[in-house]
Structure I
Amino acid sequence: MSLRDDLREAAEDELDRAMTLGWREVSRITPWGDTFEGYTPLGRTACFERTYLWDSETGGDIRVEVTVYEAEAYESGVRVTRVIAKENRGSDG
């Protein structure tokens with residue numbers, strides 16, 4: 001597996017985790033972001049950046065971005081994005 005594939009797999013996994021939170025829960029902390037060190041599926045040390053932002057307007061859909069990169073190479077990292085739709089709040093809304 002290439003470095004890029006490893007970073008992408010790590011980013012997708014972290015995004016899956018980020019998407020387990022519902023709109024109502026995330027809306028209380030949006031906008032918010034955090035960066036921490038972790039490990040990719042192949043055991044590389046990487047920085048994981050998770051961000052929750054209003055997608056277009058405050059109180060609407062929430063854009064979730066995850067960027068995974070090697071500490072010395074942010075520009076070579078991988079960013080993946082999904083949206084938590086306000087109307088899709090399920091049991092949490």
Structure II
Amino acid sequence: MALSFDTHESIRRLRGKGFDEPQAEGVVEFVRDATAEQVTREHFDGRFAVQDAYIDARFAEQRAEFYRALWVFGGGIVAANAAIVTAVVTITQVLA
């Protein structure tokens with residue numbers, strides 16, 4: 001959204017406050033130049049889109065790391081259970 005700035009009205013109001021014509025024009029020109037590059041919603045939308053993409057990528061990396069860890073821990077649990085079952089079967093056969 002562009003800033004609406006009526007330069008003619010601003011010069012007229014400054015003249016009414018005691019500024020002479022060159023002073024009023026100088027102030028209005030300064031204000032116009034200073035407000036020419038206002039940050040717009042599109043600027044923020046673009047910045048947020050970049051941040052959203054970065055966050056999505058980081059979550060995807062973390063999700064992949066979580067699933068890798070889940071497979072490793074799951075494999076460890078299966079291996080531990082297999083070792084316990086083997087030990088129980090072996091002990092049962094030795095004692096029988």
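Every read-out reported here was derived from the displayed coordinates using simple, explicitly stated rules and does not represent laboratory data. Treat the numbers as computed from the prediction; the structure is a model and nothing was measured. Cβ atoms are built from the backbone, for glycine too; each structure is taken alone.
Below are the figures for this structure:
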| item | result |
| --- | --- |
| Distance in nm of label points 7 Å out along Cα→Cβ at positions 48 and 64 derived as 1.2 - corresponding label from I, II | I |
| At a computed 118 (volume of the Cα convex hull per residue in Å³), which of I, II | II |
| Identity of the structure behind 2.5 (criterion: distance in nm of label points 7 Å out along Cα→Cβ at positions 32 and 56, calculated), options I, II | I |
| Structure responsible for 2.5, with distance in nm of label points 7 Å out along Cα→Cβ at positions 8 and 72 calculated and labels I, II on offer | I |
| Value -29500, calculated as helix-only ellipticity at 222 nm (-39500 (n - 2.57) for each DSSP H run of 4 or more, over all residues; to 500), assigned to which of I, II | II |
| Among I, II, which structure scores highest (criterion: FRET efficiency 1/(1 + (r/R0)^6) of positions 16 and 80 (r between Cβ atoms, R0 = 35 Å, to 0.05)) | I |
